[in-house]
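Take a look at the structures below.
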Structure P
Amino acid sequence: MERPTIDEELDLNETEDGLIVFVPSTDRVHHLNSTASVVLQLCDGSRSLGEIAEGVREVFGLEVSPVSETEECLARFAREGLVH
């Protein structure tokens, strides 16, 4: 997955602490915390893993980009059909 993109069929609803994501193809609902929500929202097809991790670093004011954590999050999203 070079430049992940959110599946266009997802139903995204913002909450106080993240996102509720409904996947119609699997009839599943996911509750994403604020960090996972940022990762998902950065998956617009124009960013690489490193660029998404850098975006997370900027949003949360981290000293280092969380590359491995972002990679794990994206892998989980891919398994669950949230991104492709």
Structure Q
Amino acid sequence: MNLRKAKRVDEIGMILGLMFRTRKTRPLLFEFSRDTRIAIHSFFVFFPFKAIWMDEKGKIIEQRIVRPFTFSVRPKKPFRKLLEIPQ
């Protein structure tokens, strides 16, 4: 996946993520200023998506498929970037 094709999200986008969007949405790239282990959820996301957690250099730390209406998903290690790709 080319990160340049992903839409970088602002603060509002970080709150909404893929909620209320369709599968045809561009992948979303979340960038954080420091390492975090914040959890994500998929409430009001009506399709599965791939979550890819990366370090500050873009190296993949963990990835998994998140199903619709999942309460909480958190990687095992801290990350700096998160890419959400509609499936």
Structure R
Amino acid sequence: MHRVVSAERLDEAIHQTIANLLQNGPQAMASAKMLLHATQTLPVDELRSLTIARIAELRVSPEGQEGIRAFLEKRKPSFAVI
């Protein structure tokens, strides 16, 4: 996501972005970071396989199941930071 804000609103924009990121599941965020780093070293086919495997693992994890339930129940998920 890219956003341009004035210097006066920069701190507000930073805090808003951080608040949005903190609403995500901790395992999902860690996996996203790992996959971003992997883009620097892995060939596309390996990266694709790694991404598919990680999504499948997260989907069945307690964090993933809570995210799915929250979505279906139209509520915010309750992620426990481990």
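At a glance:
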| read-out | value |
| --- | --- |
| Parent structure of the calculated result 19, 54, 25, 2, given that P(r) over Cα pairs in 10 Å bins from 0, in percent is the read-out and P, Q, R the choices | P |
| Structure (P, Q, R) behind the derived value -21000 of helix-only ellipticity at 222 nm (-39500 (n - 2.57) for each DSSP H run of 4 or more, over all residues; to 500) | R |
| Which entry (P, Q, R) yields the derived value 3.5 for distance in nm of label points 7 Å out along Cα→Cβ at positions 29 and 45 | R |
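Read-outs: derived from the displayed coordinates by stated rules, not from any lab. Computed from a prediction, not measured in an experiment: that's the story for all the values here. Cβ atoms are built from the backbone, for glycine too; each structure is taken alone.
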